Structure I
Amino acid sequence: MATIKQLQQTLRLTFGIVPIVAGLDKFTNLLTNWSDYLSPGIKAMLPLDAMTFMRVVGVIEIIAGILVLVRPLIGAYVVMCWLIAIALVLIAGGHYYDVAVRDLVMAIGAFTLAQLTLITDKDN
């Protein structure tokens, strides 16, 4: 049976690596065309083009992933908030509800990482 520390480490790697990969993909669009996830209303409000905006988002995601790997408690809360914000933007845009739900579930996973980190740090 997995220990709490093993579960925490699995989530730490997951929430560290996945944001880094997603952030890097904002520069290549190999997984998807990320600017498609921006509603026309949001695109119209941006002071820069959608692709440049998504690259800024990518940098933030890379930093968040690194933060999870280096400081998992803080990083987990950052990723949780980021995922909730993305889900709210998608819901407000009226599209991609499936992705919004997935991001909210992932936010719960990030919260779980934070809680497991509190437990494992208390034991050390």
Structure II
Amino acid sequence: MQIIKYCMLFLVFIISALIGKYISQKYRDRLEELEEIKNALNIFKSKIKFTYEPIPEIFGEISKNTNYNISKLFKQATENMQNETAALAWETAVDGFSGNLNKEDKQAIKTLSKLLRHN
């Protein structure tokens, strides 16, 4: 009977450790995505400021130079710009983004669309 208790206790410990590892990996991935988006937006800011390239070209270039998840975000925004304004295309792309970002992150990133509307 004592062995069964210890086996169950060990099993609970292992399962708890695995769940904790899974949750921490999601937070780590979220942080990496946020940093990658920050870097991409800094590139966007510099390109707009110094090269005056059109937004779809800049987003296309950024999508080629970023990691896979963030690349999909900028590529989708570029594709959306063929039929929509830049602001609406960005909001649609962020809404459809299936990364590790939470709702607050997406809402903050969508504020870029307000700047795209005014320029």
Structure III
Amino acid sequence: MTKYLISFPANAMQVSPADLAAVSEASHEVIREAKTAGVYVFGGGIDGNIAPVMVAADGSVTIGTYPQTREFDGGFCVLELPSREAAVKWAAKIAEACRCSQELREFGYDPES
């Protein structure tokens, strides 16, 4: 089985405040479905209120991040699935619930993970 990252940036989700509760419930329902199906690994949302930090090999910490990931925010989940076709189906369910398209990425196989 392969692990897939399904995600979206925060600005992709254009939902009115009046619809936010319904979107939240719909997305939680898809996650409950994934858990029941035994394919859910983990997920969540990046907390935009907490600044990212860079941690060096010596343990030193600096505020900031790589320039190319400065805009990394939004929600994500990791599912373990038997095929890319299955991953596309789950991504479509999440896209419908969140009312925005989802980015789908496949993790490379690593026997140690």
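Here, each number is a calculation from the coordinates, and none is a lab measurement. Just so you know, these numbers come straight off a predicted model, no measurement behind them. Cβ atoms are built from the backbone, for glycine too; each structure is taken alone.
Out of I, II, III, which structure matches 0.8 when distance in nm of label points 7 Å out along Cα→Cβ at positions 23 and 63 is calculated? Structure I accounts for this read-out.
Rank structures I, II, III by relative contact order in percent (Cα under 8 Å, 6 or more apart) and report only the one at the top, that is, the highest.
Between I, II, III, the highest calculated value is found for III.
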